[in-house]
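Here, each number is a calculation from the coordinates, and none is a lab measurement. Quick caveat: nothing in here was measured; it's all calculated off a predicted structure. Cβ atoms are built from the backbone, for glycine too; each structure is taken alone.
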Structure I
Amino acid sequence: MILPGDKSISHRYGMLAGIAEGTSKIANYSTGADCQSTLRCMESLGVPVERLDGMVLIHGRGLDGLRPPAGPLDAGNSGSTIRLLSGILAAQSFTSQIGGDESLSHRPMPRIMTPLAEMGARIEARDGRFPPLTIHGRPLHPIEYTLPVASAQVKSCVLFAGLFCDGQTVVREPISTRDHSEIALREFGAEIEVQKRTITLTGRPRLQGRELAVPGDLSSAAFFLVAALIVETSNLVIRGVGMNPTRSALLDFLAEMGAELKILEIAETSGELAGDVLIRKSRIRGGLLEGARTAALIDEIPVLAVLGAASENGLVVRDASELRVKETDRIATIADNFQRMGLEIEVHPDGFSVPGKQKFHAGELDSFGDHRIAMAFAVAALAADGPSTIQNAGAASVSFPEFYDTLERVSE
């Protein structure tokens, strides 16, 4: 099977192509609604975008070429869109407003507002912390910023704002997070240096349009990898999936839990690694997620919780308070659906513990409008003792519109 393009990479390519000079051709750009929100925002800022079969063409307007939008920018459900694009908007010569759907409107924004304010930005938010954001663009100055909490989105927001500053912007991470922004910036021609967990970006580069290919989304692959591990007689090959070392912790963790998986082929394209993965039904022992590994696998935790319940010894998750401020409080929504399936889970403020060797019972499940919860519990339903239904199942389209068709096809 082949998966749609990586969501995180697609967001970054879409934005950087819009402020580069010349045309970028992006193959396998994510079909998810979130990444389409990014393209629509760029179009509202005056960037011409062409959508062809399997390809997106973005005609960049250069670092200083964005135009004032005719109305509020709509990020939909996409936290990546609003957080990353805010760094770009903060440096413009015009005022803009950016918001999104009901879920996004309850996601806190001080993590980006604080460093941007240090750079000279002026941003207004509902109740001082929630979207919509009104961003009064103005000249910014570089800063040295240490992230109080590991976040690839906040890091990227600061770096994108740093593109418009004279001088060097420095971001220090407490824990290494996914480095798609650093790779993308380098691919488009920015001068960026990475030493351990310190990233230094030289401002005012001339970004150049590129031909790029987006690897298959490893976070989307996670649902099929777990499905293969819990469904009898599974034997699945996923082709061209992203193997970025800051993301491939998923494969390492599954292997440690006992998964029979093999990397069949690996190659580099556009600075990113991609490869083919073979996985079979396996005896899964269980595991522990904490510290840096939790940060690396934060998006995969909902489906790993499902795997934990099917494992021999269960799963313990710590240091995952970030789950509380995702599209939903994912700790709460995981626990709610576990209860509906008759599964045990012990909830903690920053994580949970799931016993192993549990039996999945059919139930009336709910995504609560969260795409990863919808897909995780569609996988759980495969292991249930009867048919299950998922309310608000369409939430999966945020990142993977083809998910249910793909799941049905590989489950046959």
Structure II
Amino acid sequence: MNLRESTYSLRIQTLSSRMTPPRIRAHALILILCLWGVCIADYAKPGLFDRAGNIKFQDFLPLYASAQMIERHRAIDLYNPAAVAYDVQTIVRRPSIRMPSLYGPQVSLLLAPLTRFSFLSAATVWVALSLLIYFACIRVLWRCCPGLQTYGGTVVLCAIAYPPMFHFFVRAQLSALILLCFSAAFLAMRADRHFMAGLALGVLVFKPQFLVAIPLILFMAREWNILAALIVSSAAQLTIARLYFGSAVMRGYFEMLRNAALWIGAAELHRAPIQMHSLRSFWTLLFPWPLAATVLYLLSSIAVIAIAATIWKSDAPLVLRFSAFLLAAVLANPHLFIYDLLALAAMFLLLANWSIENAQRREIPTLRLLLYLAFLIPLFGPLARWTHLQLSVIVFATLLWTLHESACSPVSIRN
């Protein structure tokens, strides 16, 4: 090791040593006060709109409108932009609001029972259910982490302070279901029930962009049982939707998926890239030429998938392999907003526990620092409007490479 590498390693160790449990708790409390203080102040205003004039739980609005269509036997209009816009505007009484339906009809069917309530009440019920799912996943995963058992209070504080949790709450997103799928898959893999793990992963077809990397990683790693179950689960969900709604509705859904980028750009008022945290948005922000950005996205996604597959095929413990699996699914995702990063909550718990149980390993200070940055930096995504650099993606990619070095290290790895 030369002098420069020694100095760099010493700086990493110094920074990592400062991240003590009391400081982490203090930082989490600061985040909670800042994020949730603003939320309480905004949402304390009675009515459908917060103090800033934004719609409360706004991402639930097109889902609620679509669920109403199903209840009123108008499923044929689910992917008719004009019909959805009219129903949305009827709910909020603002003619300028345009929020297209971007989910499969099976999602709207799942939420149809909530249409017996007003929009705001239905969104509140959905958010409450989502929070129960989120904290249930955190608790189950935490119980799988022996090294974190004495840090239960810190885990709770960090779970509340986690920025994607705040964003999924204020927008009433479906992110808790994504975390549930990944958590179920991990628990099934931990119990050597690989077919069950594939079934859980296949449910992610309701958010198909998460399945860009996963099948490819499984194919390259020759995980045939998991891959077969994923295909069965995904096909079953789409087939049931096709049988229930008919071919015309499904054609509308697949056509919407084909043009998803255009609809997302319109719904996000052309600020979508700065709110995203994956390789596609990274290159889109960095290069103004769409073709070059697309090529770089494809090449970098292939590299990320290959790295994750290499880690999966290694003798590393499941926590490292599954964390790399999650990171690749996030990085290769073409449309990933900050609330979708809720899926990484599983990674934070698993890797934090692994770093405690393997504190003697050389890469642990770097790993801890990267985990801290990966937790915090997505909050500063909007700065990319001026810097054109989405730092969260750099941190995620560096973390994936650090896992690769750990997995391929000749040093024995503790399970």
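Points worth noting:
- Structures I, II were shown, and mean count of other Cβ atoms within 10 Å over residues 216-223 at 18.6 was computed from II.
- Structure from which 18 was derived, relative contact order in percent (Cα under 8 Å, 6 or more apart), options I, II: II
- Origin of the derived value 17.0 (mean count of other Cβ atoms within 10 Å over residues 72-79; candidates I, II): II
- Read-out distance in nm of label points 7 Å out along Cα→Cβ at positions 16 and 296, computed value 3.0, structure in I, II: II
- Entry that produces -0.38, -0.44, -0.75, -1.12 once log10 I(q)/I(0) by the Debye sum over Cα atoms at q = 0.13, 0.14, 0.19, 0.28 Å⁻¹, for residues 256-311 alone is calculated, selected from I, II: II
- Label whose coordinates, when mean count of other Cβ atoms within 10 Å over residues 104-111 is calculated, return 16.9 (choices I, II): I
- At a computed -9500 (helix-only ellipticity at 222 nm (-39500 (n - 2.57) for each DSSP H run of 4 or more, over all residues; to 500)), which of I, II: I
- log10 I(q)/I(0) by the Debye sum over Cα atoms at q = 0.15, 0.17, 0.19 Å⁻¹, for residues 80-159 alone from the coordinates reads -0.45, -0.58, -0.73; which among I, II: I
- Answer label among I, II for the case where mean count of other Cβ atoms within 10 Å over residues 24-31, calculated from the coordinates, equals 16.1: II
- Structure from which 1.6 was derived, distance in nm of label points 7 Å out along Cα→Cβ at positions 56 and 112, options I, II: I
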